[in-house]
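Participant: As structure tokens, here come the structures.
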Structure 1
Amino acid sequence: MSMIQERLRWSAQIEDEIYRGVVTRFAPHLPLERAAPPRPAATRSEIEGICDNWIWTAGHDSLIVQAASKALDRLFPDLDQQYFLARQIGDDSHHAEFVRDYVKHRLGYDPIRQINDIVRIHWDALGDLPYRDIHSFFAWELHYELHILSRLHTERRTGQIGDPGIKQYAEQRVGPDEEVHRLRILEWWFGYHAAHAPAEREAIARRVIALDDEIQRRLNPYLNSRYQRSAANFGADISGKDAVYDHFRREVLARLLDVEPARVGRLTSLAD
């Protein structure tokens, strides 16, 4: 257990336990363990599908580069806070560049225009929410770093098609980097949360939940399109996705805001 994990009592294991608990209750047809590794993409169409999914992931990472840069400049004047955002910005830049080079190698063209178009889709949906204030920034980070795990866990357990080349990079570089991002964001958040009195924390929780839900409403078309791409490009089983995503999100909010799941209140569903 790392020093950050020791301080937070948060880890990838906790995230996995939340996912497993939600699947067991709301989508028991989904596997808790992978039965067999995915087969390599074999046809031109399958390779294009793998690349399509990763181009959209590069767009996601590139949005993080831009949004976290704006938040760093506007909301985080202290150097110790800037460090965790600088790490996130640098890593996600590397991830997006790797995908760009991967697509060049696999398909023979530069996907940078597609990536730019995807970044614009994100900004059109989000507006200034990633950097409006501290609470909207945290709600944005929840969506782009924590809630997304629901889909990723399902992909990893049920996807039938893959590419060994990018799989190795994803497992050895992307996965560990993203875990560090989550832990360092949560280290900052728990410190911020603990610095406030109980009554203030209740108000903070209400504010973050409302902002999280605003982001959910804005992102629903994009999020559903990502699930459809998971099914089409990886052969992932996305049946039950709405219940799994909704309850995973509720549990994450409850734990990070120190409220009972039932007190989170009504949330916009992925199905809305």
Structure 2
Amino acid sequence: MKISVVLPVLAPTQFLRAMTEFAIKTLRLHADNPFELVLVEAEHDHFDPERHPFSWPSELDRRPGHFVSEHVRIDKYLRFNPKQGCIKEFNAGIAAASHEFVVSTGNDVIAPPHWDTELLRCFEERRDCGAAALSAFEPGAIIGPPQALDLLVEGMYSPFMMYRRDWRLDEAYLKIYSDSDLIMRMYEAGLRPYRSCRAHVHHLLRMTSDRVEPEQHARDLAHDERLFYRRWGKSTLAAFGVIRTGQWTYGQEHVSLLRPIQLHYDPTKDEG
């Protein structure tokens, strides 16, 4: 094995638990090689393999070797009750990981066939690769080409991303901008993110944050956004311009650094 997948979960509803099971099953079915799954659960113990082998309702589905039990296997389980925040919880998952590469994902991300091979190829093809990602289909948007192309581009896609396990998310963030901060730190270290156009993940977008404590999510977003722009707001890197506005155009690079953008906090007021 080369890969540990770290999956943070907050799943108080049956829908979120069923979605988590589907995401895990798809990871297992679509991987070319075995991998370690580290599941980090906040508050509840729905996925604790010692207490509840699976949250499927039928006892028949829990038979050894059955399709469900075979493909919803959790190799390492961590629980935080009370919850500590997804950044601290995710870093704990990385610390528990056994293998060289860590894949960060969510229970609303559906991995395509050969996902592990395609992510590793980014590191094999580019010696300066710090993070690897796939293209993606989202509701109303496509990140990458509409069809698979045998092409690698410099770019990120944080909902499903691989990097070496010696990296950690900065726990000064609460939830949202820690992935962008990680990419900026990689650039400062001389590394780059690459995104494969050979495969697309499906990302359903905010399936937990829109359903569980959405008001707190809005506050966390404002906090993290403020912190990110205080830290990186004077960067001249193209990567920062892309994170800030979603584009970087030759001859108009300044536009990505200066154009007004929607902020989720009031920059004229102190935090809090």
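Derivation of every value follows stated rules applied to the coordinates shown; laboratory data play no part. Quantities reported herein were computed from a predicted structural model and do not represent experimental measurements. Cβ atoms are built from the backbone, for glycine too; each structure is taken alone.
Participant: Out of 1, 2, choose the structure whose coordinates give percent of Cα pairs over 18 Å apart, for residues 99-226 alone equal to 66 when calculated. Write out the running numbers ahead of the final one.
Facilitator: Details: 1: 66; 2: 55.
Answer by label: 1.
Participant: Compute relative contact order in percent (Cα under 8 Å, 6 or more apart) for each of 1, 2 and report the one that scores greatest. Kindly include the intermediate steps, with their values, before the conclusion.
Facilitator: Numbers: 1: 29; 2: 19.
Structure 1 gives the largest value of relative contact order in percent (Cα under 8 Å, 6 or more apart) among 1, 2.
Participant: Match the computed value 36, 26, 22 of Cα extents along the principal axes in Å, for residues 11-82 alone to one of the structures 1, 2, and report its label. Working shown, then result.
Facilitator: Working: 1: 48, 38, 19; 2: 36, 26, 22.
Answer by label: 2.
Participant: Also, I was wondering about something else. Computing helix-only ellipticity at 222 nm (-39500 (n - 2.57) for each DSSP H run of 4 or more, over all residues; to 500) gives -10000 for which of 1, 2?
Facilitator: On the way: 1: -24000; 2: -10000.
Comparing all candidates, it corresponds to 2.
Participant: Determine which structure produced the value 0.05 for FRET efficiency 1/(1 + (r/R0)^6) of positions 195 and 235 (r between Cβ atoms, R0 = 30 Å, to 0.05), calculated from the coordinates; the candidates are 1, 2. Intermediate results must be reported in sequence, preceding the final value.
Facilitator: On the way: 1: 0.05; 2: 0.90.
Going through each structure in turn, the value belongs to 1.
Participant: Another one. When Cα extents along the principal axes in Å is computed for each of 1, 2, which one produces 58, 42, 38? Could you put the intermediate results ahead of the total?
Facilitator: Numbers: 1: 58, 42, 38; 2: 62, 46, 35.
It traces back to 1.
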